[in-house]
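Some structures are shown below for you to check.
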Structure P
Amino acid sequence: MSQFVTPHYIFTGENALDDAKNVIGTFGKKALLVTGRHIGKSPMFKSLTDALNDIGTDYAVFDGITGEPTDTMIAEGLEIYKTENCDFLIGIGGGSPLDSAKAIAAMSVNPGKICDYNGKVIEGKVPPIVAIPTTAGTGSEATKFTIVTDTEKGIKMLLKGDCLVPEAAVINPEYTVDMPKTVTAATGLDALTHAVEAYTSVKAGDLTDDLAVSAVKRIVKYLPRVYKNGCDMKARNQMLIAAFEAGICINNSSVTIVHGMSRPIGALFHVPHGLSNAMLLKECIGFALDGAYERFADLGRAVGVATKDDVDEMAAKKFLAKLSEVCEACEVPTLKEYGIDRDKFHAVIEKMAEDAIASGSPANTRKQVTKTDCIEIYEKLI
């Protein structure tokens with residue numbers, strides 16, 4: 001790995017927005033604020049508009065992100081960006097508004113529709129993007145990725161490009177306090193998946209290794225704690241740090257089999273991304289284990305469930321058991337408990353397996369992953 005990509009400016013802590021506002025003011029004359037309707041009515045959104053008013057920066061609002069981003073949402077946001085003559089973007093909310101801000105930025109300088117760029121690298125000089133997360137998990141504030149659903153084909157597109165890395169990330173743990181328990185769990189387990197996959201990816205490197213191990217240790221310790229007590233500010237802060245670390249990791253070493261198989265479930269059954277990752281975590285990591293016993297063993301020792309006296313295979317299996325324990329502590333439902341019909345799921349398993357392999361993510365696993373492997377894993381879920 002010869003290049004390490006991160007946001008240019010990173011502001012953290014309770015005064016992060018106040019510290020960031022003068023820098024944000026240099027990005028342009030008018031911002032498009034990309035968010036959802038709930039966040040758009042929140043005190044944290046008002047703190048953002050107050051900050052922009054303080055520095056004399058104009059803004060328009062697009063609050064049409066009603067779930068995980070779709071091509072139609074991006075087209076709607078792009079139209080507002082252009083008609084309002086905006087010249088930079090601020091995404092505030094969970095991963096969906098942040099991903100949407102990136103996609104709108106990309107399409108503001110590229111021809112065609114967002115669906116034309118599936119599997120391609122986004123290029124060009126996009127307008128500056130500011131990312132303000134209100135969840136601790138997706139790491140979108142640190143990454144060069146955006147995930148958008150192609151509503152016609154029924155697939156989640158993974159779009160990427162170094163130009164999509166936000167110019168500034170503003171990270172305030174107070175913004176995550178109002179997250180429901182289910183969102184805390186889903187986003188936290190998304191961050192855990194990012195970190196584990198980054199460490200065990202064939203693209204892992206020394207810099208990402210250190211950040212991935214740090215993130216895994218934080219999440220294993222603090223996610224069950226913050227799930228029980230959402231007002232635990234230390235745990236909230238540690239989870240935000242971990243999500244950011246894990247986001248930087250996947251920027252540079254990518255994801256593997258879990259994400260590859262998760263996206264089709266989300267696209268076809270509308271399961272939140274972090275939750276579908278969590279549903280797959282045990283089976284996918286269990287499959288990948290014997291391709292990277294040493295790497296998974298490292299994680300087992302790092303979180304304290306294995307010792308140096310354990311052989312790598314045993315240490316790796318102990319780590320897998322710990323992952324299952326964290327998922328249980330966060331009350332991750334099965335597909336059936338989530339309400340997914342068994343027959344409908346079986347009817348699309350082959351398509352999901354094809355889409356998973358086509359995404360390219362499973363190829364980063366330190367073990368060959370075939371369509372048949374994906375089918376067998378999907379069949380174990382329901």
Structure Q
Amino acid sequence: MSAFRFDICRLPPEAEALRQKVWAFFEEELSHMTPLQRADSWDGFDRDFSRKMAAKGWIGLTWPERYGGHERTALERYVVLEEALVAGAPVSAHWIAERQSGPILLSFGNEEQCHKILPGIAKGELVFCIGMSEPDSGSDLASLRSPAKRSDDGWLLNGAKVWTTNAHEADYMIGLFRTSTDPDNRRGGLSQFLIDMKTPGITVNPIVDLPGREHFNEVVFEDVHLSHDCLIGTEGEGWDQVTAELAYERSGPERYLSSIQILLALVDELKANPSERGTIAVGELMARLATLRAMSLSLASMLEKGQNPSLEATMVKDLGTGFEQTLPDIAQSLIDLEPDPDSGSDMQMVLSFLIQAVPSFSLRGGTREILRGIIARGLGLR
């Protein structure tokens with residue numbers, strides 16, 4: 001049985017000093033954005049804005065300088081992410097690449113892959129998507145079946161990936177495929193590949209969510225040929241790679257700040273129309289938010305030390321998703337306003353958008369059912 005460990009982590013002075021610069025940048029660059037636009041921060045796609053952040057040195061912040069990085073700390077990076085989400089910055093164009101695709105290449109990729117890809121990410125020029133979930137597998141990655149078979153001059157990929165964020169915009173995918181089958185070890189025989197999305201045989205089909213956005217996609221592979229050097233790391237170590245990758249995906253501030261705009265709007269509404277019930281509810285929400293932030297910061301510190309807090313990250317993802325998904329309902333219960341996308345009221349438009357958007361938050365980084373199974377196994381209950 002594993003024990004959950006969340007050590008208290010305090011931000012160092014250099015991280016807090018960076019916060020002031022980041023806040024001032026967002027204040028200037030995002031002054032034109034409405035609360036509704038800010039509510040879509042994590043899915044807000046703007047390559048030009050990502051390039052501006054990169055020019056400030058805030059993408060690839062922790063990476064080695066030889067790959068275009070800046071060799072700053074994970075806690076300084078955390079401050080940039082936190083401020084971006086609270087400001088409602090449109091970060092989607094670089095988020096996946098900077099958060100997990102780059103670190104996976106740093107940990108498992110070869111020198112050629114790192115020199116080819118990482119500088120482009122650090123400049124805000126390359127967009128990545130993640131090829132994990134499949135139509136018949138969902139969050140149970142051990143059950144995926146899309147095959148990658150060796151050919152004379154590389155690999156031949158077939159199958160499909162689903163719920164693939166930004167596949168229609170992405171330059172590259174890091175995709176998980178089955179390269180061999182072992183009935184006694186479902187986690188064995190999985191490998192990851194660096195895939196140029198312009199490769200012949202790849203078809204991207206949009207999936208429209210409730211608010212009408214098309215950031216999710218199905219990606220179909222039909223005899224897609226890759227060269228040998230597209231394999232990331234060693235054949236068969238894909239499970240270890242995605243386990244490390246998901247620690248990045250599940251642990252950051254986006255796990256609890258995706259709905260922050262409704263909390264900010266709620267506070268503004270209650271300032272104008274205070275009530276004891278509202279004050280108590282906001283106090284409870286802030287206590288949950290502070291706890292989640294402390295847990296997430298602890299994981300940032302662990303990642304900084306080279307540790308792999310995959311189990312703890314699963315807990316943060318599960319609790320964070322629950323927090324994000326309850327915020328719109330709590331807000332609606334405290335104010336005498338109905339959600340209305342066309343009302344002109346910031347509160348009503350943000351509320352309407354998030355009520356439709358938050359169900360999909362369960363898909364990011366694994367469904368809650370899968371996450372709780374992982375937690376149960378970690379506690380020795382399964």
Structure R
Amino acid sequence: MKANADLDLIVYGATGYTGRLVAEVLARQYGPGSGVRWGMAGRNAARLSEVRAAIGAPPDTPLVVADADVPEQLAAMVDRTRAVITTVGPYQLYGDRLIEACAARGTDYLDLSGEPTWMAQTIAAHDATARASGARLVHSCGFDSIPFELGVHFCQETARTRLGTHVSRVKGRVRAVRGGLSGGTAASGMATRSAIQKNPALMAVLTDPFALTPGFKGPPQPPAGAPMHDPDLGADVVPFLMAAINTKNIHRSNFLMGHPWGTDFQYDEMSVVVPGTPTDFTALLAGAPKPGEGPSEAERASGSYDLLFIGIAADGRQVRVSVRGDLDPGYGSTAKMLAEAAVCLVKESPDVPGGVWTPGAAMRGRLIARLQANAGLSFTVES
């Protein structure tokens with residue numbers, strides 16, 4: 001990580017819908033005197049100035065004009081800050097130059113990517129460079145996959161406390177989701193499908209739970225691709241759209257930490273069928289907002305989610321923990337998680353070396369503490 005820079009954080013894409021939400025979180029939570037120096041970046045200075053005023057940020061909040069197609073501007077932005085938060089996706093279309101610049105110049109990087117084919121490519125292309133430069137490159141800092149990845153981490157820590165050991169299997173169960181997909185998530189899904197059509201070999205990455213753990217292949221994972229009855233819940237469960245990316249990030253987290261949950265660890269993720277309670281995003285793909293658009297403040301405030309994690313030890317003993325969020329997952333909660341992950345990385349994680357990370361493996365309990373204090377998430381032991 002960089003020891004010194006003019007700014008701690010720059011929000012790249014601050015004039016877009018999600019970037020503006022992230023900047024608004026920073027303006028509200030980290031104003032003058034907070035010790036966090038942050039700025040806003042985008043292609044248009046006038047639009048940046050308009051957004052700064054609209055969100056109530058201090059009038060001296062730095063504005064940085066940077067276009068990914070202008071290498072000199074991108075380099076100047078990256079050099080000015082300790083970390084870049086980017087909401088400009090789909091990342092496989094618009095993210096290559098920025099992550100390459102951060103890796104080469106020792107600048108931390110955080111995004112909202114849920115694009116496993118692109119993430120696998122960035123690990124191959126930039127992990128060694130980032131290790132050498134000290135840049136911490138952190139993907140998936142929103143609803144995919146922070147509450148799931150940290151939910152498993154919290155479940156494992158609870159098992160160590162209560163059972164005296166890690167658990168070899170965790171079931172992730174989505175009990176309720178209120179609020180739909182973000183336009184960026186939908187656009188990323190379409191971009192991934194397009195990439196696979198051009199290169200069918202990428203389908204192997206999409207279907208492999210260990211696609212983000214180069215050099216390691218774990219055991220077969222529990223089936224999660226069809227509706228079934230879950231005897232541990234006494235309820236029916238159905239496939240969850242985001243399980244494909246969450247599962248990969250969870251296995252990468254275990255891999256990066258040196259397999260504290262065992263090399264035989266198994267994870268599956270499904271939605272619980274509760275009549276009258278929405279739990280699955282699949283039907284919402286067609287109705288998702290366009291990139292750059294999103295729900296009203298009232299709609300974001302009316303959203304929430306409730307996730308259950310069941311840890312099962314080799315001898316059959318169990319622990320159960322939950323993760324809940326107080327805003328819609330795709331926008332309101334995601335903006336707060338991304339902002340807090342960035343502050344946690346820069347301000348509280350000097351011990352994390354350079355490389356391509358997951359937020360859970362990099363920040364672990366420190367991030368759980370910040371999310372509970374500042375982002376409306378709760379982590380609860382249920383049994």
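Nothing in this text is a laboratory measurement; each read-out follows from the coordinates by a stated rule. This is a predicted model, so every value here is computed, not measured.
Figure out for me which of the structures P, Q, R the number -14500 belongs to, where helix-only ellipticity at 222 nm (-39500 (n - 2.57) for each DSSP H run of 4 or more, over all residues; to 500) was derived from the coordinates.
It was calculated from structure Q.
Can you rank P, Q, R by volume of the Cα convex hull per residue in Å³ and just name the one with the largest value?
Largest calculated value belongs to Q.
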